[in-house]
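What follows draws every value from the coordinates through simple rules; no lab data is involved. Quick caveat, the model's predicted, so the values are computed rather than measured. Cβ atoms are built from the backbone, for glycine too; each structure is taken alone.
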Structure 1
C-alpha cells in the first residue's frame with residue numbers, strides 16, 4: 001500500500017450535528033442508528049465536554065446507553081432496517097427524556113435515514129416533558145461545519161429565543177464547537193480578553209452554554225465570529241431573527257499575536273470598548289516569547305528556517321501560517337485547508353504566492369518532508385507511517401486519546417505561547 005496516498009478520515013456533517021447538540025450543557029442527542037455509530041461519538045462527546053457528576057456505571061447500564069452517559073442509541077439491526085424502528089423509538093424516547101435534559105435531539109444515522117421512519121410523529125405522540133426535535137438528515141456527505149450549523153439552527157428554531165433589548169458591549173460567540181481541539185481553554189482565554197476590555201459574553205453557540213443562556217442570546221448587541229466556517233449560515237439566521245450584526249475578522253480566528261490583536265481591536269471598535277487591557281496582555285506575551293526565542297535561537301539557530309505543514313480549516317490555517325512565517329521565521333511547504341472555496345483560503349493562497357511559497361498550496365506533506373506538522377493526529381500519523389521523523393502538533397481532532405489534565409488553549413495570547421512551547425521543544 002502506498003501510504004502517501006492513504007486517505008485521511010475527516011469528520012462529516014453527521015458528526016458535526018451530534019457535537020453541536022452535545023455542546024449544549026443540558027441537551028442530549030438520541031441517535032437513531034446502530035451501535036457502530038454510537039460509541040465513537042459518545043466517547044468523544046464525554047471526553048471533550050464531561051457533564052456527568054456520578055461515576056456509577058450502573059446509572060447508564062440500561063438499554064440504549066451501553067454504559068456510556070452520552071449519545072444513547074436505538075442500536076438498529078437488520079430487522080429494524082426492514083421493518084422500521086418503531087418499537088425501539090417508542091421505548092427510548094421516554095428513557096432519555098427522564099435523564100434531566102432540557103433539550104433532546106433525535107438524530108438519524110446515514111443508514112437510518114433510508115428507513116423512512118417519521119421521527120417527528122414519534123416525538124409528537126411521545127408527549128415528552130422536555131422540548132425535543134428531529135434531525136432526519138444532517139448533510140451526511142457535507143462538512144463537519146455544515147452539519148454543525150444545521151443542528152444549531154434547528155435547535156434555535158425549537159427553543160425560539162425572543163428578541164430582547166440590546167445590552168451595550170455584549171456579544172454572542174459564534175463558530176466554536178466542543179470538537180475543536182482545546183476548545184474549553186480557548187473559550188476561557190477569549191472570554192478573559194473580552195472581559196478585561198469590558199465586553200460581556202451572553203452565550204456561546206453551541207459550546208458550553210445551556211438552554212437558558214441560548215434563550216437570552218437575543219440580548220447581545222453583536223455576534224462575534226471565532227471560526228467563520230462554523231458561523232457563516234448561523235449569523236444570517238441570527239440577523240434575520242434578532243437584527244444582530246456580526247463581527248468577523250478578516251485575519252481569521254485569533255491564532256497568534258497579530259490575528260488575536262486584530263480580532264480584539266475589531267470587536268472593541270464596533271462596541272465602543274477600550275482594547276488596551278487586552279493589548280497589554282498580548283504585549284506581555286510577545287515579550288515573553290521574544291525572550292524564549294532569542295535564547296533558543298542563539299543555541300540552535302531555530303526555529304528560523306524550519307519547514308512546516310498545516311492541515312486545518314481556512315480560518316485556522318491563515319493566521320497560523322502567517323504567524324509561523326512572520327513571527328518565527330518558519331517556511332511553509334504544505335498548506336491544505338480542505339475547503340478552498342473560502343475568502344480565507346483565497347487570502348492564504350495569495351500570501352503564499354507573495355512570499356515565494358506558492359508551491360506549498362495543497363501540496364501533499366508526505367512529498368515535502370516538513371520538520372513540523374500541524375493538524376489532526378491522523379494527519380500526523382500518516383506522515384510518520386511514511387517514515388518521516390516529523391514533529392507533530394495536534395491542533396484538531398481526531399486525536400490519539402491523550403488525556404489533557406492541565407487546560408490548554410490554541411487561541412489568544414495563551415494559545416500563542418502554548419504553540420511556541422510545543423514548537424521549540426519539538427525542534
Structure 2
C-alpha cells in the first residue's frame with residue numbers, strides 16, 4: 001500500500017496563520033485594527049482548540065477581513081518568506097513524493113497554491129477553500145459547499161476521496177486530530193515547530209517538533225541526518241539570553257538549569273556553561289552522548305579538558321572574557337554539530353570545513369596513533385566508496401578525520417568505521 005501524507009498549511013507548512021496575516025495587511029490603516037486583529041486571532045485559537053466550530057470561526061474571520069485581491073498578492077509574498085524551516089529544507093522529499101504528499105487545509109487556495117507549488121506539491125493535491133469576490137475584487141465570502149468550510153471538513157473530504165493507502169496526518173490543530181479520531185488515518189503527528197496546543201498534543205500519536213522529526217521516526221529520506229530537536233542542549237548557570245536564543249533558534253532541545261542535574265548526565269548532547277560553574281569529573285566521565293561544551297569563561301579548573309579529549313568532547317571557551325563570546329561560543333557549538341567545524345576549540349585540532357553539499361560527511365574522532373588513517377581508508381576502499389574530499393588534523397593525543405562521500409553506500413560501512421581500533425566517537429552528517 002502507498003503512504004499518503006496529509007499536511008496542514010497554517011502554522012504547519014508555514015509559521016503563521018494566513019488569515020491573521022491577511023488581516024494585518026488589509027486592516028493596516030483601519031482605526032480599530034488592533035481590536036479587530038484580536039477578534040480574528042481569538043476565532044482562530046478557539047477553533048484550533050475545538051471550542052467553537054470551524055465554520056463559525058471561518059465566517060467570523062472572513063467577515064472581519066475587509067480584504068481584496070491586491071491584499072492577497074501581498075500576503076502570498078509574505079507567506080513565501082514564512083515557510084516553516086524544517087519544511088523549507090526538505091523540498092527534496094516533496095519532489096520524490098509528489099503524488100502522495102498533499103496539502104489539506106481549512107485555508108484558501110488563493111494563497112496556499114502559490115506558496116506550496118514551488119515545493120513540487122501538485123495543484124491537484126491541494127485541497128482547501130476558495131474565496132468569493134464581488135465585481136471589484138473584494139472578498140465577500142467563501143464557497144460554503146466545499147466540505148473544508150464546515151466542521152469536520154477534513155474528515156468529510158477524506159471520506160469522499162476514498163484514498164487507497166496508509167495515511168499519515170501532520171498538523172497543529174483540532175481539525176487535524178479529527179482525522180485520527182475518525183479512523184481514516186494511520187497516525188496523527190502533532191506539529192509543534194511553530195505552536196503547541198495541549199488540547200492537540202495530548203491526543204496525538206506522536207509530537208513532532210519539526211518535519212525532520214516526522215521523517216526520522218518514519219525512516220523517510222530527509223535533509224539532515226538527525227533531528228536537532230532530539231539533541232538535548234543543557235544551559236547551566238547565569239547565561240546571557242542571547243546565547244540561549246541562538247541555540248533555541250537553531251532547533252536544539254534547550255533546557256536551562258542552575259546545576260548539572262544527575263538526571264541529564266546520560267542524555268545531554270551539548271552543554272553551555274556560565275562562568276564560575278564547575279562540572280564534576282565523575283559526571284563528565286559518564287556523559288557518553290555529550291558532543292560539545294561551551295564555557296563562558298576560562299575552563300581551567302572548572303572542566304577537565306583531559307576527560308573531554310578522552311571522550312571526544314569538543315570544548316569552546318571564553319578565556320579572555322570578550323563580550324562578543326556570549327554569541328560566538330554558542331555559534332561555534334552549533335557549527336560543530338551542524339557542519340563538523342572545530343575552529344577555536346580549546347582541546348581539538350582546529351578545522352573549518354566547507355559547507356556540505358549533496359554528500360554525507362563522516363566524522364571520525366580517534367586516538368592519535370600510527371596507522372589509523374590507513375585503517376579508515378582501507379574500509380573505504382573495501383566498500384568501493386567514492387570519496388569527494390577528506391580532511392585530517394591532529395592535536396596531541398586526538399585525531400579528527402572528516403570524509404565527504406556520495407550518499408549511495410552500504411550502511412554496513414558505518415559499522416565498520418565505528419569498530420576501528422582506537423575510535424573514540426563517530427558521527428554522520430548530511431543536510
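When distance in nm of label points 7 Å out along Cα→Cβ at positions 343 and 391 is computed across structures 1, 2, the figure 3.4 traces back to 1.
Given that distance in nm of label points 7 Å out along Cα→Cβ at positions 79 and 103, derived from a single structure, equals 0.6, which label among 1, 2 identifies that structure? Value 0.6 for distance in nm of label points 7 Å out along Cα→Cβ at positions 79 and 103 corresponds to 2 out of 1, 2. Each of structures 1, 2 was scored by distance in nm of label points 7 Å out along Cα→Cβ at positions 23 and 335; the highest score is held by 2. I have -9500 for helix-only ellipticity at 222 nm (-39500 (n - 2.57) for each DSSP H run of 4 or more, over all residues; to 500), calculated from one of the structures 1, 2. Which structure is it? Attributed to the structure labelled 2. Work out the source of 3.1 here, i.e. which of 1, 2 gives that when distance in nm of label points 7 Å out along Cα→Cβ at positions 255 and 351 is computed. The correct label is 2.
Among the shown structures 1, 2, from which was the value 0.20 of FRET efficiency 1/(1 + (r/R0)^6) of positions 143 and 287 (r between Cβ atoms, R0 = 30 Å, to 0.05) calculated? This value belongs to structure 1.
0.35 is what came out when FRET efficiency 1/(1 + (r/R0)^6) of positions 63 and 375 (r between Cβ atoms, R0 = 35 Å, to 0.05) was calculated for one structure; which of 1, 2 is it? It was calculated from structure 1.
Given that relative contact order in percent (Cα under 8 Å, 6 or more apart), derived from a single structure, equals 16, which label among 1, 2 identifies that structure? Computing relative contact order in percent (Cα under 8 Å, 6 or more apart) on every structure in 1, 2 gives 16 only for 1. Suppose Rg and Dmax of the Cα atoms in Å works out to 25.2, 80; of 1, 2, which structure was it derived from? Going through each structure in turn, the value belongs to 2. Sorting 1, 2 by distance in nm of label points 7 Å out along Cα→Cβ at positions 151 and 247 from high to low puts 2 first, with the largest value.
Matching task: -0.29, -0.36 is the computed value of log10 I(q)/I(0) by the Debye sum over Cα atoms at q = 0.08, 0.09 Å⁻¹, for residues 87-262 alone. Pick the structure from 1, 2. It traces back to 1.
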